[in-house]
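Only the coordinates and a few stated rules stand behind these numbers; no lab work does. The model shown is predicted, which means the values in this text are computed figures rather than measured ones. Cβ atoms are built from the backbone, for glycine too; each structure is taken alone.
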Structure I
Amino acid sequence: MISKGWLSAKPDPDSKELIYNDPKGKIRILLVRSQDVATYVEQCAADAGISGWDVLKEGGYDLVTPLDLKIGKCRLSLAAPEGFTLEARHRKIRVATKYPNLTREFFFHKGLSCEIFKLYGSIELAPLVGLSDCIVDLVSTGGTLKANGLKELDIILESSARLVFNRSSLYGKRKEAVDFMDSLSNCS
């Protein structure tokens with residue numbers, strides 16, 4: 001963003017401020033958790049943001065997603081210990097995940113019943129200690145799954161970072177939005 005003239009300097013990483021106003025005045029950056037970006041944009045507290053496709057699909061946000069930035073690539077996958085299968089289940093499948101909506105939808109489309117345990121980290125631990133039969137989590141290389149004796153069984157969603165706009169900002173500030181999209185698409 002600096003090379004394209006959107007920012008004149010990088011925000012100070014040691015600063016505790018949550019809003020960075022670029023000295024040129026061209027852009028203001030809100031420093032929020034990645035899971036919160038879509039909420040700030042959807043509620044018009046920010047014009048645009050960058051969020052993972054997994055977060056956007058899980059939250060069902062009403063946003064315009066005109067550009068896949070093709071960074072932060074990963075996949076939302078079903079994984080389980082060796083020997084676990086989805087076939088011939090006579091009880092609810094117990095699933096640990098941070099993605100209850102996408103997980104519920106996946107199992108519904110498979111015609112399977114599931115009980116979901118929403119966790120916020122160390123998801124791979126759940127089947128190892130008997131909390132769940134399997135997990136649904138983001139996978140990049142599969143190294144963490146392998147290190148914990150889990151096997152990737154199915155890919156639910158391919159994810160990467162997306163540029164998002166709320167409808168009001170996209171249409172009300174069309175020229176700025178298009179210029180911003182063009183400069184980001186030329187970076188990748």
Structure II
Amino acid sequence: MRLLCVGILSISAAWAQNASMELTELKALRENGNLVLNAQTSLELGPVLEDALVKGLALHFVAEAEILRDRWYWTDAQVSVSHRYYRLAFQPLTRRWRLNVSSEPIAGTGLAGSISQNFDTLVEALSVIRRQSAWRLVDLQSLSPDARQRIRYNFKLDVSQLPRPFQIAAGGQSDWNLQVSKTLRLSQDLVR
């Protein structure tokens with residue numbers, strides 16, 4: 001009887017875990033005359049999001065990196081903005097996970113401009129979403145070596161891509177509000 005109670009409590013504790021996301025690494029580097037970004041998140045989908053995936057709902061994630069130049073006389077100038085779009089879906093016939101990655105928004109069935117990968121497990125698919133490595137942001141020539149510049153990084157679950165009934169229901173649930181943001185100041189040595 002004790003083992004049954006312990007088993008039920010451990011299952012309910014695992015089910016009660018919420019979705020969460022934290023930024024564990026954000027680094028800007030020079031690579032072949034370009035400014036590239038490496039980012040790592042600790043994205044964990046809770047049971048609500050995993051259940052939605054298994055039932056056929058695709059989840060969309062968006063990573064955005066905006067480079068801003070400080071100006072004292074006006075709002076900061078936007079040097080460049082880059083996006084990465086992710087679409088994660090479960091394929092019930094093959095029991096595999098499909099991940100589409102694109103630099104353009106992935107809407108509905110318009111997957112033509114995206115790169116697709118299939119995974120056997122959700123953990124494998126999430127490991128790709130969690131890490132953005134060598135993400136080319138801008139040519140170093142377009143950055144001013146004397147100005148103060150920064151990268152504003154944002155990564156989120158894009159609920160605007162969900163069907164309307166889910167958008168309404170997602171508004172009040174913390175599992176659907178996954179977002180992480182950070183600003184990284186660019187050193188002048190990196191830009192020169």
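Points worth noting:
- Top of I, II by volume of the Cα convex hull per residue in Å³, largest first: II
- Comparing relative contact order in percent (Cα under 8 Å, 6 or more apart) across structures I, II, the highest figure comes from I.
- Taking FRET efficiency 1/(1 + (r/R0)^6) of positions 27 and 155 (r between Cβ atoms, R0 = 25 Å, to 0.05) as the criterion, the top-ranked structure out of I, II is II, with the highest value.
- When mean count of other Cβ atoms within 10 Å over residues 91-98 is calculated for each of I, II, the greatest value falls to I.
- Source structure (of I, II) for Kirkwood radius over Cα pairs in Å, for residues 51-162 alone, computed value 15.9: II
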